[in-house]
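Pasting the structures in now, so scroll down.
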Structure P
Amino acid sequence: MGVPVRVWPRAPMMVNAFVVSDKNSRSSKIKNAVLKRINTYSLSKSNLIIVIGGDGFMLETLKKYNKYKKPFYGINSGNYGFLMNKFSEKTNYKNLIKGRLVSISPLEMSVKNKSNIIKKCIAINEISVLRQSRQTASLTISNGKKQIIKHLISDGVLVSTPAGSTAYNLSVHGPILSIDSNKLSISPISAFRPRRWKGKIVSDKSKITIKNLNHIKRPISAVADNIEVRNAKSISIKTNKKIKFNLIFDKNRSLQKKIKIEQLRNEVN
């Protein structure tokens, strides 16, 4: 997945921000502090969207407002906040234009369910295919015409972007991908057969197909970030290069640095 990193080009001297926040007490406190230090504008007149919340709220907001073609600056009020910046009373919000801009293309999944109805969704972090009942999933996975694994029996499988590789993907022992790696990670979830299959790293140009080998007895669901499609028969996954999500990070806490920190932690542990 190509991820150019650059200083916001030809940026205006002043930030005209539209502010949106999650509905919890910590987000509200941060929002009030930010509003005291910056002039806000309507969405149509703004040149930046400030998002206050956690990673989950950021994912929802990116998909909701990306059609307005404006960059996003996240302020963390959740736990880790991988896609967010740390809140500080000292932040000069008028200088956000000096931050690092990262452009991310999402995954797109096309799911055919047991009624042969097709639904499409996008995912910034990952697409997870999960067993839907007490029965393990029975899957076959291919990349174009090339078979990756003929028969995987597991709780499911995960296809992750570099931006999402430190999230759910890392918790199932998937690899951490550099943000400019142009790769995707395919990681099994609690693999039963074959036990030693650790997954595969593929190009972000790949066209991945996951098929349910027994959709009647072993139903599965497909989840794109937080959108679920149940009773899936087949899932097609590819990177949608036509869509770009532009996120701004503080210079000293760029997305690249966050990923490198997680890589080092993973090597030590």
Structure Q
Amino acid sequence: MGRALARVLADSGERVELWSRREAGLASAEEGPSGVLSGAAVLLLAVPDDAITDVAARLAQHGAIEASQVVLHLSGLHDARALRALAASGAGLGSFHPLQTITDPAEAGERWRGSYVAVEGDARAMTAGERLAGLLGLTPIRIAAEAKAAYHIGAVLASNYVVALLGMAARLAAEAGVPAEIAECMYRPLVLGAAENLQRQPPAKALTGPVRRGDAETVRAHLEALEPEARALYARLGLEALRLAREGGLDSGLAARMEQVLRDY
């Protein structure tokens, strides 16, 4: 993510410098950032969530941050309090979480166009974050510190767990006798089709399948075919789908029967 941000910001005309202990060839974790941060308007901490507090403490220890600067970390979960070690510096403190999955920095510019970014922190941090969003082609949304956990859970469900569910689908297909190399890719067009539907419609309108149709016996057969752990997951997700189906206009009698089937398991 750090490299992706650096690449796109540099392409937009910003002066960008990357700094890491490894790239700087530092022999000790106690050495500071060698003046690289001096004069930078914004510092983005592209580090794992669990390292944010420690990195902030090290920057404070070295007096590396100036009052004129803004420091933003990239965690979807943590808020500006993860940077509390830097409070005495007088810098603006906050978080900047691009709501998009990036595995290749070269793809970031295209991926970010039309995507969103959660911006949180003090007034200076949010102003800086919103400016960065404009440079990156992201739409900024302001998130309160106490709301970040719920926001980030949504992000994980919409991205990571979709991948996990696709992996589960591939495993079930392989167990059904589909060759593994086909099982790994056969459901991808289905996921892409669902995503395209969501581009045009809200979830309640985009939902398809047996729960949306009220096919309770189909769902019962699915549940009976699954092992206990997978059955529990299917049933829980089915109840979430049923909530959307009701919102989308599913007949109340069919909905009640479907709920009974899902809760029986």
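Bear in mind that the values in this text are calculations on the coordinates, not laboratory data. These numbers were taken from a predicted model, which means no experiment stands behind them. Cβ atoms are built from the backbone, for glycine too; each structure is taken alone.
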3.2 is what came out when distance in nm of label points 7 Å out along Cα→Cβ at positions 136 and 248 was calculated for one structure; which of P, Q is it? Q
Assuming 14.1 is mean count of other Cβ atoms within 10 Å over residues 152-159 as calculated from a single structure, say which of P, Q it is. Q
If we compute relative contact order in percent (Cα under 8 Å, 6 or more apart) for structures P, Q, which one ends up with the highest value? P
Supply the structure label, taken from P, Q, corresponding to helix-only ellipticity at 222 nm (-39500 (n - 2.57) for each DSSP H run of 4 or more, over all residues; to 500) with the calculated value -4500. P
I have 15.3 for Kirkwood radius over Cα pairs in Å, for residues 144-231 alone, calculated from one of the structures P, Q. Which structure is it? Q
Tell me which of P, Q gives 6.1 when you compute distance in nm of label points 7 Å out along Cα→Cβ at positions 128 and 224. Q
Figure out for me which of the structures P, Q the number 23.1, 69 belongs to, where Rg and Dmax of the Cα atoms in Å was derived from the coordinates. Q
Top of P, Q by mean count of other Cβ atoms within 10 Å over residues 48-55, largest first: P
